[in-house]
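Asker: Each in structure tokens, the structures are laid out below.
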Structure 1
Amino acid sequence: MKTLRFILKYFFLFYIGGFTYCGIEILYRGRTHWSMFLCAGIIFIYASVQNEFFEWDYPFWKQLLKVWTFALIAEFITGCIVNLWLGWNVWDYSNLRFHLLGQTSLTFALLFLPICAFAIVFDDYIRYVFFNEEPPRYKFL
């Protein structure tokens with residue numbers, strides 16, 4: 001029963017993360033792609049797993065830096081798969097300055113920073129409300 005609860009919790013978190021990011025993307029650019037749902041769900045799970053390894057006194061900025069770095073790597077890998085390898089042309093940042101193979105760019109990297117901060121806090125409140133875990137508290141410095 002404990003294993004089933006664990007699986008359902010992380011499936012729920014994956015779904016919420018993917019759905020939330022796709023909603024943000026639809027609001028921002030008017031469309032999304034199912035591959036973004038998968039990528040965002042994986043990133044949200046990574047943000048969530050941070051709670052399993054660090055105490056509440058772990059500095060928020062360090063957690064944010066880890067999640068942000070993971071998000072940038074995940075976006076780049078996803079872009080290489082869906083855009084370069086499969087040729088689906090989901091996005092192309094090659095017209096932006098400071099891009100890497102057109103799959104990630106400094107502009108979008110900076111936009112991901114507040115999204116990652118939101119994901120960390122959102123996950124903490126989901127865990128608190130739906131899974132009766134500790135109430136969120138943060139150490140910023």
Structure 2
Amino acid sequence: MSTYASLHYHIVFSTKQRTNFIHRSWEKRLHEYLGGIVKNLQGFPQGVGGVEDHIHLLCGLKPTHCISDFMRELKKSSSTWVHETIGEDKFAWQDGYSVFSVSATARNAVKGYIKNQREHHRVKSYREELIEMLDAADIAYDPKYLE
């Protein structure tokens with residue numbers, strides 16, 4: 001028998017100290033590059049979005065993927081790209097990330113949520129958004145790591 005899997009993840013991560021590093025002039029290129037990294041890591045990009053201080057990514061991964069290895073490579077490769085291509089030498093990602101499993105039936109809703117990040121953040125901060133997501137998923141967290 002073959003192995004079949006439907007493993008989709010909504011991944012959220014921020015810039016170091018939530019600095020507004022991601023400029024609108026190159027944000028689309030960064031999102032496209034992140035999608036390319038996902039493909040190079042044998043994943044399936046389904047949505048990339050965000051604003052100046054954080055990224056949302058929806059991707060499908062294989063059962064053989066290790067999330068921590070995947071994220072280490074994603075952040076490392078994208079940081080290198082920003083330094084070399086954009087010339088933003090101080091750019092860095094925050095340590096850590098949040099990852100939420102997404103059912104196949106919820107993927108379209110998550111895609112829409114990711115696509116509308118700029119509009120969404122007109123009324124809600126990244127911290128408020130993240131707390132809502134963590135609470136909805138019943139994930140315990142230490143507030144000091146949200147500062």
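Asker: So if we calculate distance in nm of label points 7 Å out along Cα→Cβ at positions 71 and 111 for every structure here (1, 2), which label has the highest result?
Answerer: Working: 1: 1.2; 2: 2.5.
When distance in nm of label points 7 Å out along Cα→Cβ at positions 71 and 111 is calculated for 1, 2, structure 2 comes out on top.
Asker: Continuing with the same structure: Name the one structure among 1, 2 that relative contact order in percent (Cα under 8 Å, 6 or more apart) of 32 was derived from. Walk me through the intermediate numbers first.
Answerer: Details: 1: 24; 2: 32.
The value was obtained from structure 2.
Asker: Given a computed value of 12.1 for Kirkwood radius over Cα pairs in Å, for residues 23-86 alone, which structure among 1, 2 does it belong to?
Answerer: Answer by label: 2.
Asker: Match the computed value -11500 of helix-only ellipticity at 222 nm (-39500 (n - 2.57) for each DSSP H run of 4 or more, over all residues; to 500) to one of the structures 1, 2, and report its label. Each step should come with its number before you reach the end.
Answerer: Working: 1: -23500; 2: -11500.
Derived from 2, not from the others.
Asker: Using distance in nm of label points 7 Å out along Cα→Cβ at positions 47 and 79 as the calculated read-out, with 2.8 as its value, let me know the right label among 1, 2. Don't jump to the answer; show the numbers that get you there.
Answerer: On the way: 1: 1.9; 2: 2.8.
Of the structures listed, the value fits 2.
Asker: Moving on. Give the label, chosen from 1, 2, of the structure having the highest value of distance in nm of label points 7 Å out along Cα→Cβ at positions 15 and 95.
Answerer: Details: 1: 3.7; 2: 2.1.
When distance in nm of label points 7 Å out along Cα→Cβ at positions 15 and 95 is calculated for 1, 2, structure 1 comes out on top.
Asker: Given 0.45 as the derived value for FRET efficiency 1/(1 + (r/R0)^6) of positions 103 and 127 (r between Cβ atoms, R0 = 30 Å, to 0.05), which of the supplied structures 1, 2 does it correspond to?
Answerer: Values: 1: 0.45; 2: 0.70.
Here the read-out was taken from 1.
Readers should treat all values here as calculations from the given coordinates under stated rules, not as data from a laboratory. Keep in mind that what you see is a predicted model, and the values were worked out from it rather than measured. Cβ atoms are built from the backbone, for glycine too; each structure is taken alone.
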